[in-house]
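Next up, some structures in structure tokens.
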Structure I
Amino acid sequence: MRKNLLFLALLGLMVASCATEKDYLVTIETRHGNMYAVLFDDTPRHKENFVSLAENQRYDSTEFHRIIKNFMIQGGDVFGKEELPEEQWYTIPAEIHKHRIHSKGMIAAARQGDNINPERRSSGTQFYIVQGRVYDQLELTTDLKRLQENFMRYTQLESNRNLREQYTQLYEFGDFNGINKLMLSHKEEMERFFNTNLDKKLTSQQIEKYTTVGGTPHLDDAYTVFGRVVEGLEVLDKIAAEPTGPGDKPREPVFMKVKVEKISKERITRDYGFEYID
């Protein structure tokens with residue numbers, strides 16, 4: 001009896017805690033509508049920085065200045081908007097976690113490349129929201145670079161002249177999706193011929209997410225993912241469909257206004273379906 005009462009008391013405390021604990025709900029307003037997001041507690045430096053920029057209205061009137069359909073939308077260039085000298089463009093230490101993957105709707109920090117930024121420090125202001133695409137499991141779990149290398153060797157054989165011609169025709173038409181399908185259709189025979197394994201190891205989480213909601217798996221473990229859009233993915237898709245010009249810049253500006261509001265975690269879970277895991 002005592003154990004049951006203790007369990008009920010602890011359960012009551014947990015429910016009460018969730019009802020009283022608060023978190024930030026992020027609202028990103030655009031001409032296509034609003035996106036609502038939650039920032040992760042296990043990326044505290046990125047969360048604190050983003051909240052500070054939003055509370056001080058520094059994101060307001062910045063643009064989604066780089067848009068690549070089926071990949072991502074990037075924005076938040078506060079430094080450029082404020083015309084700050086480059087020495088004031090601060091960065092944030094990476095907070096990369098294995099379980100924070102680039103599925104659709106994830107918010108991650110932009111950064112400079114590994115060649116000049118080996119520590120993978122994040123931009124102090126710029127971020128991107130993942131759109132990506134849905135993957136077939138065979139493509140997702142194949143090392144495409146090694147597949148292509150073996151395919152090119154394989155097509156040099158005189159016995160595979162027809163295969164080589166198919167590849168050449170697809171290449172001339174710029175049908176890279178067709179090339180991938182062609183190479184994947186010969187994966188098993190190449191593995192047997194070269195006595196090799198062309199698989200790529202992924203977690204069950206990656207396979208489940210990338211074959212259902214989609215995303216950009218090649219970015220995993222390389223950028224800090226610090227939040228997730230919990231409502232408004234249709235707005236993300238509309239922005240990603242904007243016509244673009246040089247530098248992937250949209251032909252018509254897509255400005256943003258970013259607000260943060262502290263509300264109960266219980267409400268965030270109830271209204272937006274975001275589950276907090278201890």
Structure II
Amino acid sequence: MGETLSVRIVDAHVHLWDVDALPIPWFRDDLGLPRRASAADLGLAMDEAGAEAAIAVQAADSAVEAEWLLDMARTDPLVRRAVLQYDPTRFPGAGETDAAGIRAAVPQFAADLSDVARLDDLADVLGARGQVLELLIRPEQLVAAGALSRRHPSTAIVVCHLGLGAGNPDAAWRDALTDAATAPRLHAKVSGLALPSRDPDEAHALVRHAFDAFGADRLLFGSDWPMSVRSCTYAGVLDSTRTALPHGLDTPAFWSGTASRLYRLPPAQHQP
């Protein structure tokens with residue numbers, strides 16, 4: 001990393017898994033990902049880069065994996081909170097109250113999100129509990145994400161990866177992101193941009209457009225570790241993100257404050 005950041009860093013988007021112990025249906029060896037992404041491995045990368053806390057997002061959707069991730073968040077000094085995957089057949093009950101939020105991974109659904117089972121009910125439940133609703137969506141669904149947020153103003157809704165992922169950052173995406181950002185309680189993660197196919201200059205342009213749309217107080221930093229290590233190191237993700245930030249917007253809110261508030265991070269744990 002070219003320069004150490006002087007602000008506290010909370011990584012709002014990491015994944016942990018051990019596919020030999022807890023199978024991940026989408027995992028394939030040809031994806032170039034480690035079979036085991038442990039909290040210890042993450043800790044080494046974070047310590048080297050100067051990051052001090054992380055929020056882990058469930059990689060698949062099994063109940064066993066969810067409990068494993070919640071246990072991690074209860075005991076690990078760096079992985080402070082967990083976001084569980086939404087399974088409409090197992091609507092969030094009392095067992096999910098320890099989670100910081102629920103993520104609906106729905107890019108395969110309709111552009112207006114109308115076929116995502118009980119999505120409005122989910123937003124109501126999470127808002128009443130003070131939990132976050134995360135959305136993993138494609139660009140065509142961004143406008144619907146904004147509409148969902150307007151229907152549920154008491155619920156903090158966070159769009160993963162700027163609603164783009166590996167897609168093309170064309171004018172349609174830029175317009176949709178700008179439209180979605182007019183919903184005042186909608187937030188977005190600057191994550192998932194360090195993809196093997198993404199030109200660094202293109203990634204920087206994405207960050208700048210996101211700041212124009214949302215401002216610094218509704219954006220959160222996320223490394224997307226270990227997905228991102230296929231294209232650069234953890235420190236490299238931090239460095240490229242810092243370089244991409246518009247002048248004057250390298251703020252504590254973006255790096256840690258908004259994540260700490262939305263995901264209700266507990267006080268820092270200090271090792272003896």
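Nothing in this text is a laboratory measurement; each read-out follows from the coordinates by a stated rule. None of the values given here were measured: they were computed from a predicted structure.
Given a value of 40, 27, 17 for semi-axes √(5λ) of the Cα gyration tensor in Å, calculated from one of I, II, which structure does it belong to? Considering all the candidates, the number was obtained from I. Comparing I, II, where is relative contact order in percent (Cα under 8 Å, 6 or more apart) highest? Of structures I, II, the maximum of relative contact order in percent (Cα under 8 Å, 6 or more apart) occurs in I.
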